[in-house]
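See the structures that follow.
Just so it is clear, none of the values below were taken in a lab; they were calculated from the coordinates. Since the structure is predicted, the reported quantities are computational estimates derived from the model, not experimental observations. Cβ atoms are built from the backbone, for glycine too; each structure is taken alone.
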Structure P
Amino acid sequence: MDSKPTFRTVLEPVRGVAQIGRKDRITMLGSCFTDNVGSRLATDGFDVAINSMGILFNPASIAAVVSRALAGRPYTMADLCEHCGVWHCLELESRRQSADADALLSQLNSDFEAFARRLVETDVLIITFGTAWVFEYVPTGKIVGNCHKLDSRLFSRRRLSVDEIVEMWLPLLSDCRTIFTVSPIRHLADGLHGNQLSKATLQLSIDALGAEYFPAYEAVLDDLRDYRFYDADMKHPSAVAVDYIYSLFTDTYFTKDVMARALESRRCALRSNHRPIL
């Protein structure tokens, strides 16, 4: 009897890779997709730090934060800029702003010191690239992590090249195990074709680095490949899709014993969050 036809391309877990243990200290950096997967690792009882310096989307901004931490180079007034009485750190996300420059600098370096310590202690670093498109602050020519809703005329926009990304990241890969992934969230400001060029640039860069890669992007675009697995905005994966990606992650990186303990932690978390109806 003929086997039943398969109407989807099932992405199998990657076999033969080093496992992630319960005692491993995990640090995750990158796009908002990092928050989705990281929160599930935290629920499962892992020691995980998630976007300690905030959400960053492009490889250059993530590399800048990692490089700064490894060098132990704190933020200074030279890293801030002032517009209309508000001080900004454009290297980081938009919440890094304040009317008080000293207060902003103090908070930045408090978070930075904790992040730098964490990075040194990290066993597994998971990096999620969101887009190869970057904004450069015209007055300095530096790539920013976020435009902070400032006047668009202050910025120019371009797509990073594979060579640029490799040059940024190659010196940063020797300190701990690093797993790269590409966010399945689509950035449609440049249209579908522009988004594909961006994602292809990210994947080619990771391949050129010879780095470990987890196929979150392929899980959504090539395996699930249906709008049922997107949120209402048709760009972000739904909770069901993120759960599917996380199950692929656990099947790839967890032993049966680690998975059993993770499930127990998850059940404990669910019980603690349960609110009885009175």
Structure Q
Amino acid sequence: MIIWLASYPKSGNTWIRSFLVSLLFTKDGKSNLDSLNMIGQYPLRSQFKNLIKDFTNVSEIKKSWIKSQEIINLDKKVRFFKTHHAMVSIDNYNFTNDENTLGVIYIVRDPRNIVSSVKNHYSLDSIEQARDLMFHDEAWTGFEKNPENISDKKFPTLLSSWNFNFNSWKQIKKNYLLIKYENLLKNPFDEFGKIINYLKVVTKTRFSESKISEAINSNNFKNLQIQESQGKFKENMFNKKNEKIKFFDKGPENDWRQNLDPTIAKQIEKKFSKEMSELGYLD
């Protein structure tokens, strides 16, 4: 059964993933980005092997979402998957279902702080392009037909808009946990503590206090930046000049109040006013 680590891109998903790897797959709880692949991503090309022929054809892909997860779940083990895919139904084909899903941890971040990170992450030419991507309900990523650029991760993923992505995962009523990126920065022990309690209830897993403390302390943003600079992070994207894009970039220093054009900020606030109010971002 799958526990989804779901989010819109650049919301802290990999931070949570690194923390969970430290808890679940190390002896001492110490952060090690070399082991990040112990919690995989979905969807990937390899997960649809022998199910579809055209990896750019959404009509084929949507029919195989559930089947691919059924194959993953054949061993009945609990596993985590990171995803940026919206929880959608296309022509009555669901992205996931109760039979394959044990729960979801949804990570959310103020969209005014996401927009500049999205621009950098996807090598967009302007902040306006990043804004437009976040506003677009039909925003897909991962289409690739050039054989030279094809990799396992080049697989169509429906991000949708920031607010649709957030709202879509609320459909999963079973074991839903919401984590705010901003609270992780302010009170890491409290927020990571929520995840630990979630694991106790949902997976019946227990951890020593020393391991918990080490996992929280060693997964601070500065340490993740250092590990990335040492080459331990293997999931960087590349810009149009084929230069590696820094993944753990500004983090807590990315303050929209100082870095974002006020006009763009107001447009985001207007577009996402309902969800931002719900999350306390407009207080």
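Rank structures P, Q by FRET efficiency 1/(1 + (r/R0)^6) of positions 17 and 113 (r between Cβ atoms, R0 = 25 Å, to 0.05) and report only the one at the top, that is, the highest.
Checked P, Q; max of FRET efficiency 1/(1 + (r/R0)^6) of positions 17 and 113 (r between Cβ atoms, R0 = 25 Å, to 0.05) sits with Q.
Please state which of the structures P, Q yields 20.0, 75 when Rg and Dmax of the Cα atoms in Å is computed from it.
Details: P: 20.0, 75; Q: 18.4, 51.
Traced to structure P.
State the single structure among P, Q that was used to calculate relative contact order in percent (Cα under 8 Å, 6 or more apart), giving 26.
Computed on structure Q.
Work out the source of 3.4 here, i.e. which of P, Q gives that when distance in nm of label points 7 Å out along Cα→Cβ at positions 25 and 89 is computed.
Source structure: Q.
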